[in-house]
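Each structure below appears as structure tokens.
Any read-out appearing in this document is the output of simple, stated calculations on the displayed coordinates, not a laboratory observation. All figures in this text were calculated on a predicted structure; none of them were measured in a lab. Cβ atoms are built from the backbone, for glycine too; each structure is taken alone.
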Structure P
Amino acid sequence: MTKIKICGITNINDALMVTEFEPDAMGFVFAPSKRKISPETAREIIKRLPLFITTVGVFMDTDIAEVNNIAEYTRIDVVQLHGSETQGYCERIKRRVIKRISICDEDKTETLIMKLGKYHVDAYLLDPGSGSGKIFNWQIAAGIDLPLIIAGGLTPENIKDVIKLIKPYGVDVSSGVEQTMGLKDKEKVKKFIEAVRSCYQ
């Protein structure tokens with residue numbers, strides 16, 4: 001079953017609301033963003049989350065020592081890297097790693113495979129806009145046998161199409177389940193998670 005990550009959690013009320021619908025993972029942005037959260041706030045939220053929700057910290061071109069320190073302090077489970085980090089950088093992270101692969105309009109399956117081949121990490125996040133809510137041509141990822149996580153413009157209305165076409169390891173949503181920037185919408189979160197899980201019923 002495709003895993004579900006709700007990203008861009010900024011406050012405890014949203015975090016607790018999201019847990020009602022039992023996502024597989026929850027994301028906290030430590031990179032420059034309007035959804036950026038402090039390590040202190042993230043740590044307090046993570047303390048109150050159910051044990052079986054995987055927590056993910058999002059970073060971009062951050063000093064390796066700082067990433068590892070924040071990961072240790074907040075107790076996040078996974079580090080997600082959104083910048084120009086190299087394979088060598090990824091190997092020095094003391095957590096499991098998701099590497100964001102930037103997708104552009106010109107990409108085809110062949111160019112995507114070349115981009116993926118530069119990294120040996122735990123999973124690959126395919127995202128055209130790094131939190132912009134932009135959709136990419138999902139067809140180019142169909143048939144690639146790697147742990148792919150799809151992001152960018154996902155909503156309760158289109159998520160079934162993504163899963164049917166790609167059958168990804170995971171899907172990652174932030175703006176698609178918000179009421180305003182940084183604040184989650186309960187009904188959208190509910191519909192998104194229900195839509196993903198209905199694909200397997």
Structure Q
Amino acid sequence: MGVKERRARQKSLLRQEILDAARDILVREGYDSLSMRRVADKIDYSPTAIYLHFKDRDELVFCVCEEFMAGLVREMKDIVGRTSDPMAALRKSLRRYIEFGLANQQQYLATFVIPHANTPEMEARFTEPATMSMQGFGLLVELVAECVRQKKLRRIDVETAARSVWAGVHGLTSLLIVMPRFDWGDRERVIDQLVSMLVDGLR
């Protein structure tokens with residue numbers, strides 16, 4: 001390995017170390033506790049070193065969110081690959097979305113709930129077609145479209161249906177995270193009921 005390749009590898013390893021530290025702070029302490037200085041202290045580097053890889057906290061959080069969403073996209077693709085019936089795949093994917101969000105609460109909040117820098121540039125970045133969030137939405141659109149193609153669902157506006165279904169599972173996921181002391185009764189039944197209502201409502 002040449003000098004240039006070794007430096008590139010070291011740079012990549014440090015970037016991942018920064019991301020891992022940021023994710024750990026986010027998970028353990030929440031969004032408000034995450035700062036460039038806290039990350040630098042955690043990995044024993046100067047804040048300047050962090051800024052060589054990420055221009056500010058918003059970019060760092062964005063990259064942590066992208067890693068989180070990449071995990072969800074992988075799981076959704078796995079469900080689709082293992083499930084021949086698109087309706088069953090849709091139901092399983094919606095339920096897995098909720099479960100994944102509940103298992104990674106701080107990352108979910110940082111991705112979809114907590115406002116970041118209140119600028120059009122950051123809002124646009126989170127909704128760029130290439131982002132993992134939008135790829136996840138694209139998978140949902142494809143699932144709904146496949147259900148229509150196989151005549152499992154009536155002919156509908158696929159993208160509007162996908163947006164509505166996502167809004168439903170996002171709403172419940174967010175509520176379960178931010179209102180844990182609400183009397184949800186049997187939480188699993190609530191999740192199943194919502195998924196059934198969303199999918200059956202498309203028929």
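Structural remarks
- Among P, Q, which structure scores highest (criterion: mean count of other Cβ atoms within 10 Å over residues 54-61): P
- Of the structures P, Q, the one that -8500 was derived from, the read-out being helix-only ellipticity at 222 nm (-39500 (n - 2.57) for each DSSP H run of 4 or more, over all residues; to 500): P
- When FRET efficiency 1/(1 + (r/R0)^6) of positions 14 and 78 (r between Cβ atoms, R0 = 25 Å, to 0.05) is computed for each of P, Q, the largest belongs to: P
- Identity of the structure behind 10.1 (criterion: mean projected area of the Cα convex hull in nm², calculated), options P, Q: P
- Identity of the structure behind 0.25 (criterion: FRET efficiency 1/(1 + (r/R0)^6) of positions 22 and 150 (r between Cβ atoms, R0 = 35 Å, to 0.05), calculated), options P, Q: Q
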